[in-house]
1. Upon calculation of Rg/Rh (Cα atoms, Kirkwood Rh), for residues 259-306 alone from the atomic coordinates, which of the structures P, Q produces 1.05?
2. Comparing FRET efficiency 1/(1 + (r/R0)^6) of positions 3 and 27 (r between Cβ atoms, R0 = 35 Å, to 0.05) across structures P, Q, which is largest?
3. Among P, Q, considering only Rg/Rh (Cα atoms, Kirkwood Rh), which has the greatest calculated value?
4. Taking FRET efficiency 1/(1 + (r/R0)^6) of positions 115 and 219 (r between Cβ atoms, R0 = 30 Å, to 0.05) from the coordinates of each of P, Q, which one would give 0.70?
5. Determine which structure produced the value 15 for relative contact order in percent (Cα under 8 Å, 6 or more apart), calculated from the coordinates; the candidates are P, Q.
6. Given a computed value of -12500 for helix-only ellipticity at 222 nm (-39500 (n - 2.57) for each DSSP H run of 4 or more, over all residues; to 500), which structure among P, Q does it belong to?
Structure P
Amino acid sequence: MSDRQAELDALLVRIAAAPDAEALRAIERETLEKEGVVARLLASIPTLPPQERKATGQWANQMKRAVEEAASARRSAFEAAALDAERSGAGFDATIPGKRPERGSLHPVTRVTRELEDLFTSMGYVVLDGPEVELDWYNFEALNIPRDHPARDMQDTFRCDPEGNVVLRTHTSPGQVRAMERMKPPFRAIVPGKVFRQETTDASHEHTFHQMEGLVVGRDLSVGHLIGAMKTLLRGVFGREIEVRLRPGYFPFVEPGFELDARCPFCTEGCSVCKRSRWIELLPCGMVHPNVLRSGGIDPEVWSGFAFGLGLSRLVMLRYGIDDVRHLLSGDLRFLEQFA
């Protein structure tokens, strides 16, 4: 037996006889770490005759693997012994169920988004996605909002470059133009996602929130088709017929434009949710402006469309009775655990 093999066998005997984890760790340090046996052996290779170098390197690696395997086996033996000691101790009852792992849950915004996606896909809509960092062209210009348009003042935009050509999208409406570029009419599409505005945060305002854009393009569409789609949406969300009303509203990318209000589903005589008015302002909507259809490559003389922007964050607050929008993105487990 060579001296090297004898040295390795002695190391393995010491590892097998190590009385505890600390003693085992000491053997590993003197063998495997920077100043250990294996390191010294590897460091000596350049000083050896060329014909001995290969064998020495192979032996160093073999020794390293053998020590690591023996140490791992000994460590497992320590763990098994500790477990056996715990099981044999007084008061141990093997029939008591173990601790259940903590379970996560879907975020309330995710829950409502998926419900709406299921609802709209059952109505023939496709679910699309779009970039959160958007070009000014899609976020404004293609939506009939040129650079000098006063409607830009309402958007409080985060800009990502000095020229203002790249922005964090302020609404999901850029999905309208991107959908028209990707799909041939007739079609129906929704675009859910995050949007960003430079808001002063309070209970009803947040710099990051969620919307869902809807777009339908076809022949001879009217406001009646829009109202029918919105009633179907509300029936799916609240589980019953909800009375709606349209008020005139100005949005550059629709003409005519409306604010759709829903009869408050939580009261009959006014409450804090509807601010005692019995109506909840739910979403802006309208018939797609011809200029927007042209930006998407669609002839407004042949095709028409309607669009709506659903405030997902607001809808989630209505669904679960949440009184502060900042809870939704707080990351507070005390809030999120309520939805487990």
Structure Q
Amino acid sequence: MTYLTSFLTALILGLLFCWLLVPFLAKKKAGQSILKYVVEHKAKQGTPTMGGIAFLLAMVLALAICQRNWQQATLTCVVVVLAYGIVGFLDDFIKLKFKQNEGLKAYQKIIFQLAIAVGVAVFVYLNPITNQLKIPFLGKIDIDWWIIPLVLFVFLATTNGVNLTDGLDGLATSTTLIYMVAMAVLLGIESEKLLLAGDTFGATSTSQLCAFCCTGVGGLLAFLPFNVNPAKVFMGDVGSLALGAMVASISTFSGYTLYIPILGIMYVISCFSVILQVFYFKLTKGKRIFLMAPYHHHLQQKGLSETRIATIYCLITTTMFVLLLLEVVL
């Protein structure tokens, strides 16, 4: 019942906040500046951004309303998501203030992200309930202090992966929505197993993380109608960085860190397509592997519509979820 209540509360709050925020952003002319070389997006110039504030507030408030006696992992997860959201907000605010597409400098964003990630890595290392890694299809392993560099890498990669995936209408929203559904199911099953095994503390902690996933599903489901093509509002970095932090936090604190490259396969593709493009461009002095990076822009250049690309990304993410679910059930 708590899972359903968390989901419905976030859904209702998300719809309310979107309904209030979108016209407010439009009135304040908080429009997104579009990169000139993305010709297909010229018509999107001026579309309100920072819509991620709506689902971010909906998720956190819904969890606060529906949950009592937060476990340390849950509280830390919420704080981390809000911290990354604040970094994204600063980035968006600078873009709007100076009417350009570049907010914080790249090195500034990395410093902020890394500082938060260091705190998370130390927490995971010192907290026994979070330092066990589940290896897909194999079992569990404790990697001792190596968990620290792993967490640092995961947070930097995931937050930037979601940020890069947020390049088409509804793309990051829909893929992350499915990711949250998947994690809610996996954590719900694990919570029941822990409860049956007599591990009340572990079951409670896992259950609360599951509830947070449910608020993520509700908040993103409320935001999606406003974000699908043609988008009435973009989530902005305040949304994409917060979502990346939520994916990384929930997965890491529950021991599902190594599941991120599988469930978040589209984030991985976004990151690697950019890395490969830049590396190949410099190596060959001007040649490209893709028509444009990240990969979703390559598909767009090939003539696929934004809706079709989002559908493909969702189907692949769902397939990965089904495979992992079969592993857990069987």
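1. Q
2. Answer by largest value of FRET efficiency 1/(1 + (r/R0)^6) of positions 3 and 27 (r between Cβ atoms, R0 = 35 Å, to 0.05): P.
3. Details: P: 1.30; Q: 0.96.
Structure P gives the largest value of Rg/Rh (Cα atoms, Kirkwood Rh) among P, Q.
4. Source structure for this number: Q.
5. The value was obtained from structure P.
6. Label of the originating structure: P.
Where a number appears in this text, it was derived from the coordinates with a stated rule and is not lab data. This is a predicted model, so every value here is computed, not measured. Cβ atoms are built from the backbone, for glycine too; each structure is taken alone.
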